[in-house]
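**Q** The data blocks that follow each hold one structure.
Nothing in this text is a laboratory measurement; each read-out follows from the coordinates by a stated rule. Keep in mind it's a predicted model, so treat the numbers as computed, not measured. Cβ atoms are built from the backbone, for glycine too; each structure is taken alone.
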Structure P
Amino acid sequence: MNFYVRPIFSQQTSESKDYKKLGSSNLFFNTIEIISRNKKKINKKFIKLKDIRSLEKKEFKEVSRQIKEITIPRKKIASIKFDNPKIMGILNVTPDSFSDGGKFNDLDKSTKYVAQMIKDGADIIDIGGESTRPGATTISATKEISRIIPTIKKIKNKNKKIIISLDTRKPEVMKVGIENNIDIINDVSGLRYSNKSIDIIKQNKIPFVLMHSIKNPKTMQSNIDYDDVLLDVYDFFKKKIALCESKRIDKKSIILDPGIGFGKTVKQNLNLITNIALLHSLGCPVLFGSSRKSFIGKLHKNALEEKRIGGSIATVIHALNQGVQIFRVHDVFETSQAIKIYKKL
C-alpha cells in the first residue's frame, strides 16, 4: 500500500497549532487529502491535521513523514530563494522549437531578447539548443553545443548575476555548459536519456531540474498510458530522487517539473495541474511549465501559440495558489505583472 499526501491550502495567514505552512512560503493548510493505492485500487479521503493520530500506525507514520517534507523550508538553489515565486524565461536558440523556433537563433537577437526578459522580470534564463516539441528528432551533441555556447558566453559576459539554466538531456552538452558557468541543468528526459548524466551532475555538484517524461519527443504523444497520471508522476519522482540519493546527490539540489504536455493528454494535463500540490510532499521545489502548451489551444479551439497567453496565465495563477515556486514561461512581462497584481489582491 502506498500513501500520498496533498495539502489543501486555505486563506489562513499565520501559523498556529492547527495550521502548518508550506516550506518557505506564505501558504497554510490544516487539511490534507490522503490518497492510498494498492496495485490499481485507489482510495481518497480528506482529514484535518489535528485528526491524523486517528490513522492506523503504518498510515500515520507515512503521512507524518510527508507532512514534514511539505513544511520543511526549501534551501536556496543556485542563489534562488523560494520565499517568493520565480520566473524562468524561455530562450530557444533553435530553428524549430515550439512557439519561438527560429526567432532567436541569431546571437544578437538572442542576447537582446535576454536583456528584455531580465528587464521584464525574469529571475532565470532557460537556454535550449535542441527542440523537444512533440515529434521533434534528436540532433547531435556537437550541433547543440554550437548553438548554445556563444549565447551563454555573451549573456554571462553582460549579465554576470543572471542565473542560467541549460535545457538539455545530453551529458556531453551538460559538461560543456558547466565549463561555461551555467548554474542549473534542466533535463527534460528526467535522467533517462543517458546514464552518464547523473554522473556529470554528481561530479560537478550542480543543481538540476528533474522533469517527468516517459518517451522521447518524437514518440511521446503516441500510445499514452498511465494507471493514474498523478500518482505515476509522483512515483517516477520518488524513484529518481532515491536513485540520486543512492549516488550521494543532495536532494536539496533537485527541482521537480511534472512535464506538462510531455506525453500527456489534455485530461491528464488538467489532472496534474489541478492536483500539483501533491508534489510538495516529496520535499523539493516545484517548477511549472504550461506556457502556450497545446492543451490550452485544444480547450479554447485555438491553434496559434501566441494566442494562448491568457490560458497560460490562468494556469500560472492556479499553480501559484498551489505553492509552485518556479514558472517557466515565454511571456515574462505578462506573467510577472499577473503575479504581482494577484499577490497585491
Structure Q
Amino acid sequence: MGLGIENTALSPALTRMIGTVGAMVSFQEGSELLTELAGVTMDAKKVERTAEALGEEIAEDERCHTQPIDSLPLPQTLYLGMDGTGIPLRAEELVGRSGKQPDGSAKTGEVKLCAIWSAESCDEEGTPIRDQGSVTYSAALESACALDTAAKRSPFAERVWREATRRRFCQVSRTAVLGDGAAWIWNIAEEQFPEATQIVDRFHAKQHLSDLGKALYGPTHPRAAQWAERRKKELDSGKFPVLLTALRRQVSRSEEARRCLHYFQTNRHRMRYPEFHAQGLCTSTGVVEAGCKVAIGTRLKRAGMHWTVHGSNAIIALPCAKLSGRFQDFWERRTEQTAA
C-alpha cells in the first residue's frame, strides 16, 4: 500500500489508533494520549510520520474510490457548500504566494473544503435543519483554478466532483450550491452543476452591510447600525431595488460602498431569500463553516503550528475521512489488500 510503515513493528490496530489521534490533536498530544490510554510509548516524531503516511494513503484512497454511497438514503434535496480557510505554512512554502499582507505576500495557504448534506425537516420558523449523519467533507490545500489550459477541471473542482459523485448529488430532484460570494465557488457550480440553485450565505451578505455601515459612519456610531439594519430588512424582504438604490447613494463618498454595490449586483440572483425561504431551502453555510472549524481549524491552526503543503494535506485527509464516515470503509479496503 506504500504506507511507509509496513516493515515496522506497528500493528494495524496501533496504526489505526495513531491515525485517530493524528486526526484530532497535535503529534505531541497524540504521543501522550497513546501512553495514557493504550500504554504505548511513542515519541511525537514517530506519531507524525505514521499519521502523515496513513493520511497520504487515505487521500489516495479518496481519489480512487468514487463509488456512490448507497448506505445514505437519497433525500429530496441535497446541498453542496464550498469555502476556504487559511492555515499557517512554513516560510519556504509561502515563496511566490500572493496574499493579503501590505506587500502582497501571504502568511497562510488556503485550504478549500467541500461539504454535502441534507436538511429535510424545518424548525418552527421554517428554517431547514441539517439531517443527523448526512454531512460529508472533502478538503485539501489545492487550487480552484486549472493548472494548465489542457486540464478540464482544477484540482479542487475534481475533488468537488468526486464528492458529488459519491453522494449522488446530481440524482436528487433538487440541488443547491451555497457559498460566501467568492467567484471560484460559482465558477465550479456553473461548470459542474448548472441545474443547481445558487445561494449566497445570508449571514455573509448581511456582514457586508454591517461593515459598510461602520465604514460610512464610524464603527461605534449609532447611525452605522441603524443604516445597516434598514438594508438587512430590505434584503430579507426582497426589496432589492430599494437596497441597491441605497447603496448607490453612497458610492460617491465611499470606495467600500462601490465594492459593496458590485457584490450585491453580481450576486442578486443568488440572494432571492424570500423565494428560497418559501421553497424551504437553506440559506446558511453554517454546515460548511463548522466543517472548516472542526476538520481544519481545531487541528491545523493551533498556536505555533507551521505546515508543509504535503504534510497538511495528509493530515487533513484524516479528519475528513472520520467525520464523513469513510474511515471504516477505507480500513476494510486496506485490510483486504494487505491480506491479498
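**Q** On mean count of other Cβ atoms within 10 Å over residues 61-68, which of the structures labelled P, Q is highest?
**A** When mean count of other Cβ atoms within 10 Å over residues 61-68 is computed for each of P, Q, structure P gives the biggest number.
**Q** Compare FRET efficiency 1/(1 + (r/R0)^6) of positions 45 and 285 (r between Cβ atoms, R0 = 25 Å, to 0.05) across structures P, Q and report the one with the greatest value.
**A** On the way: P: 0.35; Q: 0.10.
Largest calculated value belongs to P.
**Q** Quick check on the output: 23 is relative contact order in percent (Cα under 8 Å, 6 or more apart), derived from one of P, Q. Which one produced it? It would help to have the intermediate numbers written out before the result.
**A** Details: P: 17; Q: 23.
Working through the options, I get structure Q.
**Q** Let me ask something additional. Figure out for me which of the structures P, Q the number -11500 belongs to, where helix-only ellipticity at 222 nm (-39500 (n - 2.57) for each DSSP H run of 4 or more, over all residues; to 500) was derived from the coordinates.
**A** Numbers: P: -11500; Q: -15000.
This figure was derived from P.
**Q** Okay, next question. Thinking of P, Q, which structure, once distance in nm of label points 7 Å out along Cα→Cβ at positions 93 and 317 is computed, gives back 3.6?
**A** Values: P: 3.6; Q: 1.5.
Value 3.6 for distance in nm of label points 7 Å out along Cα→Cβ at positions 93 and 317 corresponds to P out of P, Q.
**Q** Here's a follow-up. For distance in nm of label points 7 Å out along Cα→Cβ at positions 133 and 157, which of P, Q scores largest? Show your work: numbers first, answer last.
**A** Numbers: P: 3.0; Q: 3.5.
With respect to distance in nm of label points 7 Å out along Cα→Cβ at positions 133 and 157, the highest-scoring structure among P, Q is Q.
**Q** Can you tell which of P, Q yields 3.7 when distance in nm of label points 7 Å out along Cα→Cβ at positions 21 and 213 is derived from it?
**A** Details: P: 3.7; Q: 4.9.
That value comes from structure P.
**Q** Among P, Q, considering only Cα Rg over 2.2 N^0.38 Å, which has the greatest calculated value? Spell out each step's value before the answer.
**A** Numbers: P: 0.97; Q: 1.11.
Checked P, Q; max of Cα Rg over 2.2 N^0.38 Å sits with Q.
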